[in-house]
Structure 1
Amino acid sequence: MTKTIPNILLIYTGGTIGMIKDPETGALRAFDFTNLLDRIPELKLLDCNITTTSFDQPIDSSNMEPKYWVAIAEIIEKNYSTCDGFVVLHGSDTMSYTASALSFMLEHLAKPVVFTGSQLPIGDLRTDAKENLITSIQVASLQHYNKPVIKEVCLYFEYKLYRANRTTKINAEHFEAFASLNYPDLAESGVHLKVNSERLFKPNARKELVVHKCLDENIALVKLFPGISERLLGCIFNTPGLKGVILETYGAGNCTTEKWFVDLLKETITRGIPIINVTQCSGGSVMMGQYETSEKLKRIGLISGKDITTEAAICKLMYLLGQNIAPNLFKTIYETALRGEMS
């Protein structure tokens, strides 16, 4: 079999990785990615063809919104038949949200979509941008018998490749900015690039890519804390147009057993608004019913987020609400792993 050279599309959305310092003012400005190979000649050593595209106006990741998720998905959709892999350059602050969202939006994805970024700009002397970028492109280029090795949305940062919808940003200063506490890494970059094949997502290769662009943003994220008031929660749960709630509870899914609190949740669920129970802990899983303080939640119909991250829980809720799923099926579907986002 003749080995083909993979075509990789590099998509720059914004973020620190694409910034360089103006030599006169010292201010950061967006890097022109059409000159990427001149700036990083090491990329010419990679066994792939690289083309680039950028958002017309680079987006700081703090300004990232679902409409930009759709824009990224549409770029992938448009180039899916001609490209073998995609690398998305993105600001690190909301990268886990965007990457998680894309994992749900790209149903039957059978090619790699690798998100990466950096803590320092690409032109900085001590930058982590070059290694993250070079290895991400290498990961997206991996093939076995001319077929992609990676067939899911991933996130690469500081020598580790993670399943995107399992990641959380854990540090604003260290190069090791991300963690995947409830799922092992997919690959590790050292002297060799070691891929843990048994951990990779295995989609149905016979099905065509379906790109979902309808996301419902009318949701709330509520983090419980000791002393949270009935008045505050009443306002949130009775917000006009509210479609769903992510409830961050203590430990393995526990919360106060005050009657007003349980009644408020029950009343909200009765109105057809799903409530997803996720843990505030960085690692571990919701296990409703393990303690008396979560038994009532299970009884009134809260949906278990199991070991899903808050980022993925939010994106999954937006995605499923956009699918107009029948209320009697919503709980079952949410509690089912769709893209490897929960155990």
Structure 2
Amino acid sequence: MPNQAKLTLLLLALTLLTLAIPHPSQTFASECGVTSVGFVPLNDLGAGTHLGSQGGLYPNGSNELPAAHAEAGLAIANSIQPLNSSGQVDVGNGRIVLLSIGMSNTSQEFQAFMSLAENDPLRAANVAIVNGAQGGKTAENISNPTDDFWPNVDQRLAMDGLTPQQVQIIWMKQVRSNVDPSEQFPTDAQILRDQLQAIVQIAKDRFPNLKIIYLSSRIYAGYASTDLSPEPEAYQSGFGVKWLIEEQINGNPDLNYDPMLGTVNAPWLAWGPYLWADGLTPRSDGLTWLCSDFVDDGTHPSDSGAAKVAGMLQEFFRSEATAVPWYIDLSQLSNKQFLPLVLK
């Protein structure tokens, strides 16, 4: 057979083989055209309203903690010390455990944060970071104290040589899934608020030295092609977080964190980083969510989306007044290279 004919047959065979090999599917979200849903992020909404409910992360449309709650949180943060496996103070060998609680998105985003924190020169060496979030475990699940989510968290702690007695700080990001469309706002957010309350109470019971829970709500879900937590649920979940924290600020005894005021039923609560922005419409701080920040279900973050949340978490723990006392290696405060990062 002439060489040219052999080459032609070889190219044909290679072409057929290539067509037979399955190719990776597109990793971008399938609803990429929904670049905005028209809602105003809570931190930009301020004293304005969404369907009659005031914005802002905290009461009265403010994004700042009320002074008394902030002072209490700072005092609690300054009381955090390394603990041994029995929960006793051990400055030399003890650990301060920062734990994540939530569903699959929380797990992905916190895992990305852990990669940053592992090499963070500002992080105190005695801060141990554990990813307790688990796929498929939404607020409906873990608001049940008998759900296997909780013993799974204990197992993850044990794998790192840690105990529930050493957990002092939690980052929690949680949602409801497959919400009945007939549940109109504010009912949907009120149900989430109540489930979040049950979760923080369970956490306080299981982790007796737990002092602080920082809460976040969902990232943008306008690209979603599933019923797991689409819009407007993703946006409105922020009100569930807001209202829970306001309940504690307003003195709800079921959320009391101060032993001077009675039985302690919860840790001190505050917002962690607020993550929602209206797709490609820039938030006041410039945050946007691109279609490429999601995998093909438009609900779970891609690597770039998880990295975006991880960066916000790292910035939060480096600069939040109630995090700096325990997260930062305070010896670095004398290092001019790091001062702007801590004090910005």
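We did not get these values from a lab; they are worked out from the coordinates using the rules stated. Every value quoted in this text rests on a predicted model; they were computed, and no experiment measured them. Cβ atoms are built from the backbone, for glycine too; each structure is taken alone.
Taking distance in nm of label points 7 Å out along Cα→Cβ at positions 63 and 87 as the criterion, which structure among 1, 2 has the greatest value?
2
For distance in nm of label points 7 Å out along Cα→Cβ at positions 71 and 263, the calculated result is 4.7, so let me know which of 1, 2 that is.
For distance in nm of label points 7 Å out along Cα→Cβ at positions 71 and 263, the value 4.7 is produced by structure 1.
Given that Cα extents along the principal axes in Å, for residues 119-230 alone, derived from a single structure, equals 59, 45, 26, which label among 1, 2 identifies that structure?
Only structure 1 yields this read-out.
Give the label, chosen from 1, 2, of the structure having the highest value of relative contact order in percent (Cα under 8 Å, 6 or more apart).
2
To which of 1, 2 does the computed value 5.7 (distance in nm of label points 7 Å out along Cα→Cβ at positions 31 and 295) belong?
1
If mean count of other Cβ atoms within 10 Å over residues 111-118 comes out at 26.8 when worked out from the coordinates, which of 1, 2 was used?
This value belongs to structure 1.
If we compute Cα Rg over 2.2 N^0.38 Å for structures 1, 2, which one ends up with the highest value?
With respect to Cα Rg over 2.2 N^0.38 Å, the highest-scoring structure among 1, 2 is 2.
Can you say which of 1, 2 returns -11500 when helix-only ellipticity at 222 nm (-39500 (n - 2.57) for each DSSP H run of 4 or more, over all residues; to 500) is computed?
2
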